[in-house]
Structure P
Amino acid sequence: MDIGFGLLSAQRRPDDDRSAAAIYDELLELGETADRVGLDSVWTSEHHFRDDEYLSGTMPALSALAARTDDVELGSGVALAPLYDSVRLAEDSATVQALSNGRLTLGLSIGYLDEEFREFGVPKDERTDRTEDAVRLLRDAWEPGPLDYDPEFHPVSPETTVTPTPDSPPRLVLGAVAKPAVRRAARMADGWCANEALSVDDIRKRKEDIERVRETEGIDGDFTFYVIQYGFVGDSYEEAWETVRESYFYQQRKYQEWAEEESIDELPEGRRRDLEDAALVGTAEDVVEDLETYRDALGDDIHFVFRSYYPGVETEKMTRSLERLGEDVLPHL
């Protein structure tokens, strides 16, 4: 089992009066810490036009992380494929791949927020077709020589050569929940990303479906299962939960507000209890036990992204959690 850190979202809570520069410096500092303590990956996230300044510049952020780290895998969890000019995405991701010496995993998804599609002028009903088109273009663009693909959603000649040409192409991962989308990942991607809304049993069923599709259709090559879940390592359960509770609930409330396009003052009590139960929060021993539950259900061949970036929580506390994750959790896995 590999262990990563994320999702770096650069959100600004209402009680956070720091500058944008300070928030992004924190993001890079935490990425450096994850690299230093031996974690396997660092992941950004992406949304646009959000009132809390959610990270929108995925490729610039990954480029900065590439310059500040040495070994850790760098991932987008996830970039919203339909909103990109796919040729520029191919160029930018190949640039990050070069800057990071081959450490980029490009995670993509179809997106879901109406405002993002509206403001980018992209018909939402085209999001699946645009994502599949982008994946095919990216695959060809990262190979030497002219494109061998005539994309549906970008007026570029198949004779065009997209540069830089990476020494090795970035890994391409698709985030998905619904069965057709999960099977799309099985057929088109190098991995599947399961978000924190899925239970262990939900993930197991989808993992088995992906393995069945790839075996039945004779699809070869390495395939990685990425699992995202919130967590935090502290001196005790009570201390860890008290540290992250407000920020954790804030993030979940914002996601619900954006999806429903209406303000929410507070999450229902039942929802808060469910969120607390789902999070991997506590001492190193507690977290090891929780991760072993995932390993028992899913096997060793998963890459667990420990979602322990909490907007508004002191940098020092998040740093210490990462250190415990590297020093006290990883050796047991």
Structure Q
Amino acid sequence: MLLHTDITPGRTVTVDNRSCLFFSGFSYLGLHQQPAFKAAFTEGIHRYGTLFPSSRAGNLRLSLFGEMEHALCNHLGQQAAVVLSSGYMAAQAAVHYAATRGQLRYAPGAHPALWLGSPQLPAGSRLQWEQDTITLVNSHPDHHFVIVTDTLNPITGEIFAFDWLRQLQRKVLVLADDSHGIGILGPEGQGSIHYLPRTDQLHYLITASLAKAYSVEGGVVAGHAADIAALKKNSFFTGSTPMMPAGAYAWLQCGDLVRQQRITLQQNVAYFLHLSAGSRIHNPHALPVFILPQPAEKMPLLNYLAERDVIISSFPYPFPHSQPVNRAIISALHTQQDILTLYQFLKEYGY
């Protein structure tokens, strides 16, 4: 069931001239619909125009990008950071650099943004992959492998555990995509880096989209200063158009708003967890992603809710021929009444 709209969704979306509650997409903090954020973005356009018309490697540099990179490396607790035009571009820049540092060791289900070419991803369980990786790394010299992984799975709502990394006895680079963790997880929204173990053997390179939580079209790679300096020499950085300056400006201006929206998001997630406790609605780690299993004997949940002016996320995953995965995505834009309405319809449906 494909739906079409002529406006960007917020807490609601217009479909077929009907205003529907929108529980899909991302923009978890809802910044893209916040008047203060849009005003800061508009001010950024007035100051910087719609783009910076030069390579980041050119002889004229825009200091705003350096300011954002400094803020992001502090936010993520890393030595240095670099911003690019998208999360995909950032991940590709990171994995192409990481491939020069060792043999890539992909985790099962690694996001395509992290793929170098068409890698053969492990087909078994993640637990088995972890055990195999420990054995493999510990049997080779230092710096022989680069572990490539997502920090969580937004389709299943699972945050991956990484305590197993403490068992590694050889030095490795861990390339971790935290696109759905940054801005959400950690005491200050610094993302999954807050939970990743620290040992003398582990060396991290964190990449993330800035769109998922922060409503900015851009991506970041953060890590050791030497890694970021080397990454800035590859063609993904030197040959690509920079991110839109107005987005960087808006993000830098709206730190207090980001913190307020994150608190609201946490409250909304907690409210839906309270309502759905004991139901078949699945949310193992309190992410803003609630998994809604599709009973075989019932009409598609997507259709049932759409008839009641509620839109959820539902599409085949991981392949076009796969069964649709139903999810309700909670954002900071939703009111408690929105969430209660969703839950009441889900309860009537049979959850």
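Name the one structure among P, Q that mean count of other Cβ atoms within 10 Å over residues 20-27 of 15.4 was derived from.
Going through each structure in turn, the value belongs to P.
Ranked by Cα Rg over 2.2 N^0.38 Å, which of P, Q sits at the highest value?
Answer by largest value of Cα Rg over 2.2 N^0.38 Å: Q.
Ranked on distance in nm of label points 7 Å out along Cα→Cβ at positions 12 and 324, which label among P, Q comes first with the largest value?
With respect to distance in nm of label points 7 Å out along Cα→Cβ at positions 12 and 324, the highest-scoring structure among P, Q is P.
Which one of P, Q has helix-only ellipticity at 222 nm (-39500 (n - 2.57) for each DSSP H run of 4 or more, over all residues; to 500), as calculated from the coordinates, equal to -10000?
Clearly, the read-out refers to Q.
If relative contact order in percent (Cα under 8 Å, 6 or more apart) computes to 25, which of P, Q did it come from?
Answer for the origin of the read-out: Q.
All of the numbers you see were taken from the coordinates with simple rules; none came from a lab. Bear in mind the structure is a predicted one, so any value in this text is a computation, not a measurement. Cβ atoms are built from the backbone, for glycine too; each structure is taken alone.
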